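FYI, it's all coordinate maths here, none of it is from the lab. Because the structure is predicted, anything quoted here is derived from the model rather than measured. Cβ atoms are built from the backbone, for glycine too; each structure is taken alone.
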Structure 1
Amino acid sequence: MENTVEFENKYAIGSQEAIELIKAYFIVNFENAILLDEYAAHTGCWGIRYSYQEAVIIISGGRGILEEIIVDFKGEQMPLHQFDRRVAEARVVNKKNLLFILDVLKRLMQD
């Protein structure tokens, strides 16, 4: 059974700060990951893609809202919320929510 998590759904961080947080997390927790690309548009939309093991990890958001976290295993895409439904509750892009989501992603990639 999943533990209850209180998400912070009020205060969003900026797109560049979100990207930097994700990159720092990947350096520490996904040692052999390869950064494929990243973008932060002036409209507030942002995204980052990594290659890790045999998967491509896609994380994107816009204007403070997390839009998608997808793990593509050899062409089969799996939204992260299918692995842990609590991910869908952590929609606001802030440090607490992003770290929770990245921890879920880490668990998935270790399975």
Structure 2
Amino acid sequence: MPHLILTLSNSLKSEDWDVFFDETHRLLSDYTDINSCKSRIAEFSFMSLGINQKDRVLIHLELAILPRPPELVQEIGQRAYEILEKFTAPLLKKHQLVGKPTLEVRLLQNYWH
């Protein structure tokens, strides 16, 4: 039941975000039941990053999971970040944009489904 929320500047277009999510879902299936995973993209037409940074884009993945041991959370986060970085590097180059993906793993303390 993980949640993946990818927040992007809308200038970072790709028709292949489903490929990114498929690969990330496969990764998560090593750790949890992936059948109830909820993944989505939030695109924003305006973001302010730094000062006069018009060519910069935001790429942020929030991964929300049920509590796990800290070393496992670290492993999941690192592996998910590698997928995110691998997927976004060619997009940044293609669109001649500057950005560095970020990832946050959030542990869901109170979750009902």
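Please state which of the structures 1, 2 yields 26, 14, 13 when semi-axes √(5λ) of the Cα gyration tensor in Å is computed from it. The correct label is 2.
A value of -11000 for helix-only ellipticity at 222 nm (-39500 (n - 2.57) for each DSSP H run of 4 or more, over all residues; to 500), calculated from one of 1, 2, originates in structure 2.
Out of 1, 2, which one gives 0.5 for distance in nm of label points 7 Å out along Cα→Cβ at positions 39 and 87 as computed from the coordinates? Structure of origin is 2.
Largest in relative contact order in percent (Cα under 8 Å, 6 or more apart) among the labelled structures 1, 2 is structure 2.
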